[in-house]
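Taken together, the values in this text are just the output of simple stated rules run on the coordinates, not laboratory data. Since the structure is predicted, the reported quantities are computational estimates derived from the model, not experimental observations. Cβ atoms are built from the backbone, for glycine too; each structure is taken alone.
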Structure I
Amino acid sequence: MAHAALIDENGVVLCVIRIPDEQENRVQEYCAEDLKLGGRWLLVSYNDRIRRRFPAAGMLYVEHLDMFAHPQPFPSWGLDGKADWQPPKPRPSEKHGWDEDNQEWVLPA
């Protein structure tokens, strides 16, 4: 089975459904018109072979990268070329957590 993701006008994934393999080449038409679901649909891959990762509701479709990203963890973080969120400063160790207010990594108390 193939899969399709419904994307809203802001690029947020609303849901992911299974579709027959033979509809892979016409995902938009099959979901929006044949199934009468409307909206914008994209073919996605459970094994991450297209669009980098398999999406879930709440994830983001990054149009210019044609990839899915997890929700932005902090307002100061930016996307890299692989649709991964990167902090403004490198993380010193796995023990550190991000303090958005002070824009720095801190150790837990």
Structure II
Amino acid sequence: MPMDRCGVWWVNVFHIYKGFSKKIGTSGNFVKVSVRNTRPRNWILKKTKLNSIITLTKKSLTLLDNSNVKFKHNNSILLKKRLTPKGKEIVGPGLKKIKRKNF
């Protein structure tokens, strides 16, 4: 489920850029996704393959101050070629881990 307002509602992750044997991605990982569901007459079509960065995950994440963060949904931000978001604005909470990666 993307966090940016680009008209895409659901995506499917099929590759994690962390190594060939990694099966689970955490927040801050780059992934390759395919678009599954969009709003009608959207400029991003179904079945297109895009790069994305995972921002929020259902699995709890331990921060540097030993506090745990857990969210209801898995969210990501769809990216262009130069690692800028496809949507014009990003909605929802963000983690400092993403800010450290210069986003």
Structure III
Amino acid sequence: MKYVLMFCATKEGRARGASLTQDQIAGMNEKAGAWFGRYGANIRGGERLGDPNNATTVKFNGGAPVVSDGPFVEANEIIGGFAIVEAANLDEVIGMAKNWELSEAVEIWPTLDM
């Protein structure tokens, strides 16, 4: 079964990340690389996302599209990236998410076969 793991941070956490030293960033990149290496057989895709201030949203108002700047939700959490994984069951994916130490939260969503 396929799942999407969404790596989440708060706005405050993202602001703290902006003050990290190059050594701290290198350490985080090393941890991320180790995680992707460990679970590489399960990973089917994914991307790191850019700054949410550069996002664009298309909402529908009475069926008419309205384009606006910024992310589509007014929330404290920001999705920093995602990975598409394949696993035998949800428990296996939860185990993977528990080993991701670089976000304040990891959301797990099952995908639907289309």
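One table, with the values for the structure above:
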item: Source structure (of I, II, III) for Cα Rg over 2.2 N^0.38 Å, computed value 1.21; result: III
item: Parent structure of the calculated result 1.1, given that distance in nm of label points 7 Å out along Cα→Cβ at positions 2 and 26 is the read-out and I, II, III the choices; result: I
item: Winner on relative contact order in percent (Cα under 8 Å, 6 or more apart) once structures I, II, III are ranked, highest first; result: III
